[in-house]
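Laboratory data are not the source of any read-out in this text; all were calculated from the coordinates shown. The shown structure was predicted, so the numbers you read here are calculated from the model rather than taken from an experiment. Cβ atoms are built from the backbone, for glycine too; each structure is taken alone.
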Structure I
Amino acid sequence: MEVDWAGPVAAVTRRDVLRLVSAGVLANVLSGCRHLPLPGACSLSHPIIDVHCHFFNAADVPVDGLVRYVALREKMPEKRLSANAEEAKGLENALVVFLVTALGDVAPKAKHELAVLKKGARRLSDAELARRKDEQLRVAVRDLIARAGEQRSTFSRRSLGEFPDYDGLLRQLGGTPDLPQTFQRRSGGGVSEADVDTVATAAKAHDQIGTYLSFVRLMQDYRENLAEAYVKIFASKCRLSLITPSILDFDKSLHGTSSPQRDQIDVMDEVQQIVTRKHGIRMHSFVGFDPHREAQRPGSSLANVQYAITEKGFIGVKIYPPMGFKAWGNADPAIDGALKRLYAWCRDNDVPIMAHAENSIGAGCGYGNLASPAYWKKLLDTNQYDKLRINLAHFGAFDEILRPGAPTGVMVSCAQDKFSGPPTWEEIIGRTIDHERRPNLFADLSYLSELVSSDDKNLHTKIRQLLDEWLDDYDPDARHLMFGTDWSMMALEKDYNAYVSRIVEQLTLASVSDEHQQNILWRNASRFLGLDRPGKTRDRLTAYCDKHGLGSAWLSELAIA
């Protein structure tokens, strides 16, 4: 399927920006912005495996296409930029352009960071990187002021909703309706640096826009810093034994440029070793696979997968069907051919696959539906991939029951971007696991903000009831659900630092026993990753760890009798 690029720029949303343009950084880099939260509480004595997280930065994805076309497919924050829906659309459309400009080209490329980590290049100081972030924000403010002035002079603001309301956004940032006119009344329409700084400061202090802008600054940092931030937030008090961050390959779907996959693989190889040596936490990443790239040049994307898995200590493969393909049964046989090559290689080499499996982050009209587990059921129905271990990510929101017919995002205008009615995607997964006896099909509880960040107690109760029923009906021994944070995508959710303790609390309230919670928090991930028993995965990681002097005794700690 091809991405439909027609139509106006839509609005950035909290959850999409989190999922697709995220990163994190240490607090001392955040010049004038929100700081990292304190480490979350954790009283668990057993190990935890975070099977789903991310440490990529804005240089690793096509930023313009990402923000404009993908970061629009989910819900906005609880408070929109205007109580009037049409006005809110115009403001949010303008916000997309503002954020894209604010991102700029500040984030370190993977090749540069690789050279830094190998001591071959100078690392930017925290102060210098902060200065670059500040200056790029000023560039975005100047651009917004210019666009607002042009819009006002042509009276184009009359077309609300589908077109960016730059003038209105500038009013919000400036905090006064008279701000644009004030600029225009100046001699020659000039804007001083003091004016720019005033608007930039106001933008960072804005309740909602400031949150996005703070996140933009996080995306502009070194990947190593993202890993350090993760450790500080989640591992200071919890016994995290293994984390498996994913990298992405979106270039073909979003029609942009990013750090080459090989460079991203190489820099994550270095970060894996640093995290292990410095913190004693094992880190083995998931590599991205793009069937569009593989279909155009057979062997290209698969070669990256093979390189990452066999040489660089990566543990699995991550794919994103909402980028424009189904897990199986695509109209283009070349796409199915590309996927078949991946599936066969992963099956034969004992490599797990993780897939985005929520109706979100679609790169085109209706593309979120391509993530449906129904297409994975079709793949498994071929009976060619029974041994393939699959994780269908983002389980637990039960949207098809709780939000039937609702748009998958407030800004989408495509009729296909709606949640269907029953059965829920969770139910499809459950039936496939239980009724068809698929022991190698898993799902993770990553980015379950409905239970962690929402204050809606009634929603909490409904989701817990549905989860309890799901376990009773399909997975009574709790052998198929896994834990994941989806950090740094979670980084703008309220109280995200308490994700571990909140999930444990909700599982307890859902009557999940301590033994079954241990399954969810680490044992099932060990099974999914292939670490629970001797085999090809453990052999590869043993060789990698021994080669780099990291030791491999830890693998025996994750064995399951």
Structure II
Amino acid sequence: MTVVDNLASEPAVAGIPPLPAAGASGPVRLRQLIGARRGWLMVVAPATGIDRPLAGVMTWEADRAPGRHQLLLVTSPHPTGDELAEVLAEAGRAEACAVVVRSGCLPAELDVGLAADRAGVPVLAVAGRVGWEEVAALARSLVSAARFGVRGATPTAGGLYELAEGAALALDGAVVLTDACLRVLAFACGDTVDDLTSRTILARRAPEPLREQLFVDGYRRNVTRIEVEGAGSRLVAPILVGDLVAGYVVLAPGADTPDGAPRVLGDVAAAAAAWFLDEQAGPDDEDMVRAELLRGLLTGTGSLEALTERLGRPAAAHWCLISLSAHGEGQTRGAGAARGVTPDIERLLARCARMLNPSAATAVLGAVAYVLVPHSPGSGSSVFAERLRRRAATPAGAPLVACFSRAVATGDEARAEGRLLRQAVAVLAARPSAATADLAGLRSHVVIAELAGLATEYPGLLNGALDVLRRNESPRNAEYLDTLLSWFDAGCDATRAAAALCVHRNTFRYRLQRIEQLCGVDLDDAVERFTLELQVRLLVLRGGW
């Protein structure tokens, strides 16, 4: 069992006074871990909330009790319901921070939300692309960084220097952080700096004598003291991300460097690991946390209650869900620009929404962005959605369409509306101009769009009377299909349909007669007419004829 138990209020080594925690908010919190990397961790069951203290990380083992405020990693690929229930029960008794399982591996026979509520411990799911070593490295990094006064949970260049300065103060020496090729990333010095440290900082790379000593076998994996000819000793700690050595922390000891310096230097290396993990979050961790909670809600693994709590709204609040997507006729602004709604612009969209309403949460799923905001009576939701659509077009680099839902009060309602909203923006994207619409006014079109999806799985639904026109790609047959579509759009009024196609109404009526003859249908029969219209509209949604 691997445990990192570095509380910000406790000294790392006897004789070294404890360092302040990161910021005024006290110890590292679970929400900081969730927000530190976009898409890594999803809240499955919030239980008592995601503001719980995080003191370390450990891999779950049945014969070892978990530690207090530890992040428990359940690395079993397919835990059973009984196994996960046991983990949660033990975690609750130990006051663990949270339990983490692999996404898609939750046992179907266990009500995870209920079990988490009973234990009082949140359950998170880690994305399939993220390794357990990366999750552990990130958690250790946040905990260790807090001990050295690094503020916040997101790695930044300034934060790396803060880490170096905190370490130099605690160790009374010069500290240099490098990448795996010994290029200098950050440094901090005490009162005296020797020649080797000066050359390292000025050249932005460790000099040859230090490189030669560092890469001798056995010096790469552990905190090691090395002797550099003409420069004295150095303590070197590898920065590990899983099994990969991503960089080094090099200490030039001072006169008062404590005997426990190797352990402290190991903590510095653990804290620095976050700067070497992929997919760093943007500067606004709050938007990342909200995005993961909303993503979990819409995909069925999260809850509206957790998101409501995070947004600081009453438990009985009503919400409006808005979907946005690129308009089909929109053009990118600038060559090579990424067009429309993509995960890359999620943070920018979140900022747009939050500027309009501080209680907004934004998440991108596929090519559709979802924004959850408190419901406004009257035309409030419509006005907000239109303003958001226009403002969000700038980061999207294309005109957008938007659709807003009715008021929702439960997670099931939000998920149901979310599925319909995805279809609704697809309908709007195919229209001539970009616009904002109420889902209530698009429901009939959404039903047809959902049936078009079924027709993809069951293409036989499109077979029938129209086959003779579809399978012969002559201009005349395409003209007949256009005639049918215009007729249905006009409510089966031949005069209006003829005017829309700019033909004489007698010509239009002749075409309808020819369609009846060729297809063997009776357009006066309500069922045949309905079936024909349904097939025509499904063909349009599938690309036409």
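Listing for the model above:
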| item | result |
| --- | --- |
| Winner on FRET efficiency 1/(1 + (r/R0)^6) of positions 41 and 361 (r between Cβ atoms, R0 = 35 Å, to 0.05) once structures I, II are ranked, highest first | II |
| Identity of the structure behind 3.0 (criterion: distance in nm of label points 7 Å out along Cα→Cβ at positions 209 and 257, calculated), options I, II | I |
| Structure (I, II) behind the derived value 11 of relative contact order in percent (Cα under 8 Å, 6 or more apart) | II |
| With Cα extents along the principal axes in Å derived as 78, 54, 49, matching label from I, II | I |
| Identity of the structure behind 1.07 (criterion: Rg/Rh (Cα atoms, Kirkwood Rh), for residues 105-344 alone, calculated), options I, II | I |
| For 14.4 (mean count of other Cβ atoms within 10 Å over residues 201-208, calculated) the corresponding structure among I, II | II |
